[in-house]
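Visitor: Pasting the structures here.
Quick note: the coordinates plus some simple rules give every number you see, no bench work behind them. This is a predicted model, so every value here is computed, not measured. Cβ atoms are built from the backbone, for glycine too; each structure is taken alone.
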Structure I
Amino acid sequence: METEELNRWGPDLARWAADYLATLRERPVRAQTEPGDIARQIADEPPAEPHAFEDVFRDFQDIVMPGMTHWQHPRFFAYFTANSSPPALLAEWLTATLAAQCMLWQTSPAATELETRMMDWLRQMIGLPTDFEGVIQDTASTATLAALLHARERVLGFRGNGEGLSGLPPCRVYCSDQVHSSIDKACWVAGIGQANLVKLPTEGDRGGLCITELEAAIVRDREAGLLPAAIVAVVGGTSIGACDDVAAICEVAKRQDVYVHVDAAWAGSAMICPEFRHLMAGSEQADSFVFNPHKWLLTNFDCSAHFVRDPESFVRTLAIRPTYLKTQGHDRITNYSEWSIPLGRRFRALKLWFVLRSYGVNALQETIRSHVAWAAELAEKLGEEPDFEITSPPVLSLFSFRYLPDGADDPDTLNATLLDRINDDGRIYLTQTTHDGKYVIRFHVGQTYTTREDVMFAFDVMTSLARG
């Protein structure tokens with residue numbers, strides 16, 4: 001394809017995108033294909049000669065689209081959403097056109113300086129103090145890995161990167177059993193190891209980490225010659241929205257000189273609404289904080305906001321400066337590749353800038369408040385049904401439930417079957433978790449195009465399929 005063909009195909013694809021978003025409600029939310037259906041339609045070998053773009057795009061529609069789960073569907077109530085918006089979409093088009101590698105200030109000064117400003121806008125929006133500085137990571141998983149690497153080096157006196165870990169005392173990381181699996185993986189990759197990830201019991205209505213158990217574990221480990229390195233506090237856990245008492249955790253950390261990383265990957269976006277900030281109270285004392293605008297701020301994947309209180313120490317952990325990466329003639333500039341695990345970086349700040357300017361904080365707050373209100377309304381309505389049980393109350397826009405008719409002798413199997421029936425039906429999409437040893441169904445509201453009517457429609461689908 002020659003560049004001038006963009007004049008033809010660009011408008012065609014823009015119209016296709018607008019039509020796709022306008023007709024999402026007519027599609028099943030989850031892909032209705034079986035394993036291997038898509039692969040069987042794709043050639044085994046790459047083409048030796050070019051194909052006409054008409055053919056390529058037709059195959060996209062005929063082969064790829066039937067195998068897509070529609071994350072932008074207004075009745076997508078599964079996982080946490082990865083929502084988007086027209087301004088974000090257009091910004092991604094520009095980003096792809098520029099195709100810049102934004103690893104250093106000099107490789108695209110605008111990308112670096114816009115990222116700095118956007119991170120400060122987000123810091124202000126969620127109420128973190130001015131001593132936090134931020135970087136856009138791809139996901140919260142990467143941010144957590146970077147945070148635990150920093151905590152590891154901090155407790156080892158920055159010896160780990162140079163000497164390796166084999167001759168050094170084991171580092172310990174503490175959290176509740178409500179943390180995301182990315183915490184486990186970060187401990188694997190950071191060389192800390194699963195055996196040194198200490199998962200402690202929870203307490204209270206919010207499912208928070210037991211503070212007395214936390215401090216006792218830290219003291220016990222230190223007396224045994226281990227190195228307490230980090231505590232991962234969760235705000236809005238993936239399973240049922242569990243929230244730790246961050247302030248109490250930070251008090252323990254201060255006494256015990258332990259790093260605190262706050263994982264607010266989903267719930268952090270809601271902190272732009274002051275009335276929800278009690279969930280993150282104490283985060284101003286933490287060492288790092290992460291949340292994903294790509295989950296609830298209409299900014300498409302990937303865009304994770306990672307804030308740190310000690311950038312100099314953080315960069316010391318991650319920065320490698322060979323001669324070919326040095327910027328000559330400039331001092332004290334920011335190179336965000338030194339704040340990230342990969343060297344290469346996309347121009348993620350552009351879509352954030354487009355979204356924040358196109359909507360403004362007030363409209364984004366209203367979107368989140370509506371989602372929270374609709375989830376609470378649905379949970380109340382479902383809880384009034386005699387054969388349904390709310391198994392965890394709404395935390396922001398997330399709650400869990402199960403179908404429990406009289407005489408049900410195997411509720412776990414019954415609810416797994418119900419979930420399959422709901423998702424096979426295609427009108428809505430839900431996912432599951434385990435809570436208090438029970439198989440339960442999660443319901444989360446967070447899609448850009450979702451309306452109250454979509455949420456109430458889900459009630460009709462769930463109850464009719466359960467009883468049908």
Structure II
Amino acid sequence: MLQLITNASLYVNNIAIRSNGKAFTYTQLLDQSEKIALALLDGRSDLQEERIAFLVDPSFEYTSIQWGIWRAGGIAVPLCTKHPLPSLSYVLEDTSASTLVYSENYETRIASLENPSLQLISIDRLGGVTGTLPDVSKMRRAMILYTSGTTGKPKGVVSTHANIESQISVLVNAWHWTANDHILDVLPMHHVHGIINVMSCALWSGACCEFLPKFNSDKVFKLFSKGQINLFMAVPTIYYKLINQFNRYSKAKQASLKSSLQCFRLMVSGSAALPISVLEQWETITGHLLLERYGMTEMGMAISNPYRGERRPGHIGQALPGVMVRLVDENGDLADPCSLGEIQIKGPNVFKEYWKKPAATEAAFDKDGWFKTEDIAMFENGSYRILGRNSIDIIKSGGYKISALEIEEVLRTHSEIEDCGVVGIPDEEWGEIIGASIICKNLPLDLEDLRQWLITKLPQYMMPRKYLFQEDLPRNVMGKVTKKAIVELFQS
């Protein structure tokens with residue numbers, strides 16, 4: 001039996017899920033997922049890795065469906081609830097999914113799907129079948145999550161049950177999960193962050209996972225103020241929004257919230273670079289220094305700051321137990337100490353393959369089986385520091401390799417800059433020159449004053465040479481478009 005299911009039987013009376021104003025025990029989760037598994041089998045003995053897609057909001061129903069697919073021997077394909085129909089169709093066709101399980105609120109969305117081989121089943125119709133569940137090997141394929149990477153169509157990342165169990169168990173131990181924990185999940189449930197780091201770690205441990213399907217800053221704080229939740233994990237954008245919401249409250253409400261937030265056991269940030277300014281503001285509000293970690297769809301988490309011990313702002317920490325990490329230079333050789341290099345990963349957490357893409361799978365690994373992340377980092381004083389994505393965030397100018405993320409961090413410390421994006425712009429002489437797009441708190445911002453200020457903060461080779469200010473930019477450009485699109489704005 002799968003370890004996640006075995007563990008659940010140890011906590012039958014504990015609350016496993018809170019969603020839609022209701023509480024569900026581990027007994028209810030086991031019973032409901034068994035009913036769903038038997039309904040999917042419909043008299044067969046084993047789904048034998050049949051792909052079962054599902055379009056359901058984060059909830060008890062979501063979890064039951066995922067567990068039901070696994071217990072029936074199928075491969076779970078969670079769909080993004082915000083994706084338009086063409087994106088959903090691509091995943092369904094690429095995986096050759098046999099079945100799409102959906103909730104009532106998505107019935108209209110999928111009504112025009114043109115896929116005659118796809119069976120559509122409402123979650124209300126899953127039940128009423130008896131039988132025996134198969135014995136599912138941990139080496140079987142368990143889940144396909146889609147990641148776009150930087151080029152081409154999205155690729156399906158295939159993880160086995162063994163991969164998933166490794167990813168969960170490592171985090172449970174590293175972050176000291178217990179059955180007394182209660183976490184709020186506000187993350188999309190078609191990504192590793194929400195599925196593995198939050199929901200699955202909680203359920204592995206006998207803890208409670210509470211869902212808030214649609215993020216709302218005020219609702220999050222109302223839930224925090226109840227004093228039940230003691231863990232929280234989110235992306236930097238969410239922390240940024242929570243900080244802005246907190247600053248809108250009265251002094252009395254802020255004081256009350258601070259008291260609740262300081263009682264948390266752990267707060268984690270990931271999935272994107274965390275601006276130090278956001279980290280510092282959140283620490284001022286909560287008393288917690290966010291734990292930063294590093295991972296990908298292809299491997300779950302690989303590197304983490306310690307639960308106990310020094311957490312260095314701007315750093316992602318050390319390799320998690322059982323995960324091997326190395327930095328490699330452009331020639332494929334081990335990078336010199338304190339030099340930048342590509343992060344490469346090896347371990348039982350690393351995915352099996354890209355679905356139906358053997359060439360892409362082969363290209364993702366070196367000859368010795370190390371997964372090539374394409375992320376560039378340095379190892380400084382016992383901790384890894386991410387410099388950016390090799391194809392996006394590393395600017396090659398005049399023979400230097402420059403981290404766009406480092407320049408962004410400096411710019412954000414300017415008193416008149418609200419947000420920024422730094423990119424490399426193609427240039428015949430330098431290869432690339434550095435461009436900065438800036439959203440100002442107050443306009444105008446004097447360019448010469450900014451340059452003089454930067455001279456005191458950055459070496460000459462890291463100085464931006466072109467600027468776009470707020471009046472030149474669509475107001476929603478930051479965080480809403482790709483860096484490639486920002487380059488095009490510069491060049492237009």
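Visitor: So if we calculate FRET efficiency 1/(1 + (r/R0)^6) of positions 188 and 364 (r between Cβ atoms, R0 = 35 Å, to 0.05) for every structure here (I, II), which label has the highest result? Numbers along the way, then the final one.
Guide: Values: I: 0.50; II: 0.90.
Checked I, II; max of FRET efficiency 1/(1 + (r/R0)^6) of positions 188 and 364 (r between Cβ atoms, R0 = 35 Å, to 0.05) sits with II.
Visitor: Can you say which of I, II returns 165 when volume of the Cα convex hull per residue in Å³ is computed? Let's see the in-between values first.
Guide: Working: I: 183; II: 165.
Value 165 for volume of the Cα convex hull per residue in Å³ corresponds to II out of I, II.
Visitor: Related question: Tell me which of I, II gives 55, 54, 27 when you compute Cα extents along the principal axes in Å, for residues 124-371 alone. Intermediate values should be presented prior to the final figure.
Guide: Numbers: I: 55, 54, 27; II: 61, 60, 33.
Traced to structure I.
Visitor: Which structure, out of I, II, was volume of the Cα convex hull per residue in Å³, for residues 164-299 alone derived from, given a value of 96? Don't skip to the end; give the middle numbers.
Guide: Numbers: I: 109; II: 96.
Checking each candidate, the match is II.
Visitor: Something else now. Determine which structure produced the value 3.4 for distance in nm of label points 7 Å out along Cα→Cβ at positions 132 and 196, calculated from the coordinates; the candidates are I, II. Let's see the in-between values first.
Guide: Values: I: 2.7; II: 3.4.
Going through each structure in turn, the value belongs to II.
Visitor: Suppose you compute helix-only ellipticity at 222 nm (-39500 (n - 2.57) for each DSSP H run of 4 or more, over all residues; to 500) for every structure in I, II: which one lands on -12500? Numbers along the way, then the final one.
Guide: Values: I: -12500; II: -8500.
Here the read-out was taken from I.
Visitor: Have a look at I, II and say which one yields 0.10 for FRET efficiency 1/(1 + (r/R0)^6) of positions 108 and 276 (r between Cβ atoms, R0 = 30 Å, to 0.05), as calculated. Walk me through the numbers before you get to the answer.
Guide: Values: I: 0.30; II: 0.10.
It must be structure II, since only it matches.
Visitor: Additional query: Could you tell me which structure in I, II was used to calculate distance in nm of label points 7 Å out along Cα→Cβ at positions 76 and 388 as 3.6?
Guide: Details: I: 2.3; II: 3.6.
Answer for the origin of the read-out: II.
Visitor: Let me ask something else about it. Have a look at I, II and say which one yields 10 for relative contact order in percent (Cα under 8 Å, 6 or more apart), as calculated.
Guide: Working: I: 22; II: 10.
Derived from the structure labelled II.
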